[in-house]
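Below you'll find the structures, each written out as structure tokens.
Just so you know, all these numbers are worked out from the coordinates, no wet-lab data involved. Everything numeric in this text was worked out from a predicted model, so none of it was measured. Cβ atoms are built from the backbone, for glycine too; each structure is taken alone.
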Structure P
Amino acid sequence: MQCDDLLRERIRTHLARFERAGEAGAGRAAAVALCVVDGAFGADIYDMPRHALWQNDAALILTRRSFKLRHHAGQWALPGGRIDSGETPEDTALREMREEVGLELSHDAVIGRLDDFVTRSGFAITPVVMWAGSRRELTANPDEVESIHRIPVAEFLREDAPLLDPVEGGEPVLRMPVGSSWIAAPTAAFLFQFREVCLLGRATRVAHFDQPRFAWR
């Protein structure tokens with residue numbers, strides 16, 4: 001899937017039609033960035049052949065959290081964090097992109113929002129979709145990020161996605177396959193809704209999916 005104007009307009013059109021669900025006051029406010037960028041630097045793909053991503057292929061920026069962190073060390077994540085006083089979710093997502101991966105974007109890069117997701121750890125997270133486009137150098141903040149990965153957008157369209165693990169008496173846990181590994185909710189929930197809403201134009205909800213126990217802290 002090419003990282004071009006056609007894809008950007010498809011995402012913009014689908015988000016404009018989408019009636020998002022907010023969860024204001026449901027937890028500590030946070031935001032994450034779903035940032036579309038091209039695949040000019042294929043070496044930072046995780047667990048995939050180098051040829052899996054070529055220049056001009058669209059990708060999303062994900063990170064592995066630093067092993068120095070007290071909570072969720074080493075886990076998959078989207079750039080993001082708590083919303084500071086006076087910030088909007090867009091402000092936070094842009095700031096975290098700059099602080100975590102060294103990518104400076106303006107508010108013009110923001111396309112829209114997906115549904116808020118309330119985590120077991122008590123955060124109400126707003127996913128902000130943004131467009132970085134052409135090739136960019138990324139630099140990991142060693143205090144927060146172990147590694148940066150550009151995951152091809154096409155990877156989230158796999159026929160085996162999503163993976164749903166049944167939970168007795170509750171909603172299933174959602175995972176998204178990546179290469180021969182997988183990403184768990186809540187990050188997986190954002191990725192699945194990005195696929196459904198932004199790429200396929202389906203008004204799919206994800207807030208009801210559960211998270212694995214290691215994400216509850």
Structure Q
Amino acid sequence: MTQIFGEDGAVQSATVLNVQPATVSYLKTEEKDGYNAVQIGSGQRKGRNISKAVKGHIKSLEGMSDGTKGFAVLKEFRVEKAGLGLFNKGDKITVDTFAVGDKVTVSAVSKGKGFQGVVKRHGFHGGPRSHGQKHSEREPGSIGGGGRGGGKVIKGMRMAGRTGSDRTTVKNLRVLGIDKDNNVMLVSGAVPGRRGTLVEVKSS
């Protein structure tokens with residue numbers, strides 16, 4: 001993350017995203033595959049780390065026929081039938097697909113935090129720090145007893161457990177800057193994940 005200053009001098013928090021060019025690797029149609037989708041490949045991976053099935057799938061694309069390299073990521077996005085006409089196999093999708101001022105939706109896997117207690121996981125306030133409380137400042141307290149759950153822990157009870165590593169979506173972020181030469185995009189605010197996380201950016 002960083003911050004930038006607008007023309008009016010107001011500071012705006014921003015996240016720098018590295019948007020490498022992506023290639024349309026396949027178009028799925030309802031007649032042949034049962035649904036309409038655009039498959040996109042991005043990044044590079046050595047050929048020895050790619051299965052023969054995937055090599056055969058992408059061999060018709062430019063630079064992929066010899067099998068020495070392939071895409072690091074292959075992902076498909078469902079579209080309406082009319083939307084398929086906007087793409088052709090082999091097309092390049094670059095950072096200048098977006099423009100400054102566009103509203104975007106960003107999805108990614110959030111940071112994993114391991115097993116956490118209720119204060120960190122759910123924002124519990126904990127118990128009082130005085131009047132006989134000892135070593136219980138961050139405990140969850142009562143979980144209901146017999147009256148509410150019939151002697152059981154009811155479903156959905158907020159308790160300690162694994163936190164993070166969930167697919168998270170942030171909507172209505174603004175594109176603050178585009179640097180086509182360096183394949184960089186600036187979006188307002190924070191996005192899920194850590195450095196190196198694969199991020200999905202779509203128009204809102």
- Query: FRET efficiency 1/(1 + (r/R0)^6) of positions 84 and 188 (r between Cβ atoms, R0 = 30 Å, to 0.05) computed as 0.70: which structure among P, Q?
  - Reply: P
- Note on the structure: Value -4500 of helix-only ellipticity at 222 nm (-39500 (n - 2.57) for each DSSP H run of 4 or more, over all residues; to 500) was derived from the coordinates of, among P, Q, structure P
- Item | Structure from which 17.2 was derived, Kirkwood radius over Cα pairs in Å, options P, Q | P
- Query: From which structure (P, Q) was distance in nm of label points 7 Å out along Cα→Cβ at positions 60 and 196 calculated, if the value obtained is 3.6?
  - Reply: Q
- Query: Just checking, which of P, Q has the largest value of Kirkwood radius over Cα pairs in Å, for residues 28-75 alone?
  - Reply: P
- Query: Out of P, Q, which structure matches 7.4 when mean projected area of the Cα convex hull in nm², for residues 108-171 alone is calculated?
  - Reply: P
